[in-house]
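Values in this text are rule-based calculations from the coordinates and carry no lab data. Fair warning: this is a prediction, and the values are worked out from it, not measured in the lab. Cβ atoms are built from the backbone, for glycine too; each structure is taken alone.
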Structure 1
C-alpha cells in the first residue's frame, strides 16, 4: 500500500507555518523589548543631580555630553551617560554615597552604558556611586556613578521599600504610603 502524499505535504505546510509564526513572533518580541519602548530623553544643564550631604536635597552637578534613554513601561529603564570635570575627591566630600549600587543592563544599542564595566569599576574603586534622588518613582532611587576619569552613568534602582512593594510583601511602617494610581 502506498502512503498518502497529501498528508505528508499538509504536515510540512503546517510545520512550516508554525515555524514561520514562531520566528515572526520572536522577532517582534525582541524588537519590542530592546527598541520599541525606549525613547531618547533630552536632558538639560542641571538635570544630573546628586543629593548633598549638608542639604539632603538633589543638587545639580556639571555634566557634558549627556545621552539618556527612558521608557514608560518601567520606572527602572532610565539610563544616562555623561562626562564631568568634577573630581571624585570633591564629589565624595560633598554628596551622599549610594548604598549597594547595582547597575542594571541597558539595551545593546545604547553603547555608552555597559553595566558589567560600570560594576567592575565600582567594585575596584575606580568609580563611586552616589544617590541622585530618592524615590524618583515610588520605591525607585536614581543612582549616579562617576569614574576617576570623569565619566558618569545614571540608572534607576529599587530601594528597600520598592523591593518589598514590587514582590508583594507588606511594606510596613518604615516605608511611605504608596501613591494612588490614576
Structure 2
C-alpha cells in the first residue's frame, strides 16, 4: 500500500460515485485486519507505528467513501472541481426559493406531523440530488456541475439537521 493512493485505489474500488455500501464496509474490514498494529507486535515499535498510520489512513478513507455526500465532494476534487463551499456559495435562484419556502415551513410548523411532512420533502429532494450527482459524475463526466449539486446538497443536509432539531424539541 502507498500513502499517496486515492481512497478508491486504497480500497480497490473503481473511481466513481456509485458504490455498494456493503462492498465498502467489507473492504474496510479486510484492510483493517491487514493493517492492525497487533499483527506487527513481533516486528517492533516502528512497524507498529507504521501500521497505526495505515489504520488511521484506512479509517479516514472509509469515512469519506461510506458517506455519499463526502464521497461526491472527494470525487469532484479528484476530478479537478473542488467544492470550495466556504468561498463559492452561489446557488441557482430556484434552489434559493425552495430553501426559503422550506425555512418558512419550518418556522411555521407547530406539530410533529407538519415537521415529518417537511422532513419527507427534504429526504426526497436529497435522494433526487444524490441520483443527479451520480449521473453527472458517472455517466456525464461533468464534475463541475456535480460540484454545484454537492454544494446545494450541503445546504439541504444542514436544513435536514434543523428539522431534526425541531422534532427533538417537540418531543421533549
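Out of 1, 2, choose the structure whose coordinates give helix-only ellipticity at 222 nm (-39500 (n - 2.57) for each DSSP H run of 4 or more, over all residues; to 500) equal to -23500 when calculated.
Source structure for this number: 2.
Tell me which structure, out of 1, 2, gives 3.4 once distance in nm of label points 7 Å out along Cα→Cβ at positions 60 and 124 is calculated. Label of the originating structure: 1. Mean count of other Cβ atoms within 10 Å over residues 44-51 computed as 13.1: which structure among 1, 2? This value belongs to structure 2. Structures 1, 2 were compared on relative contact order in percent (Cα under 8 Å, 6 or more apart), and the highest value belongs to 2.
Tell me which of 1, 2 gives 9, 29, 27, 20, 11, 3, 0 when you compute P(r) over Cα pairs in 10 Å bins from 0, in percent.
Details: 1: 9, 29, 28, 15, 7, 6, 4, 2, 0, 0; 2: 9, 29, 27, 20, 11, 3, 0.
Attributed to the structure labelled 2.
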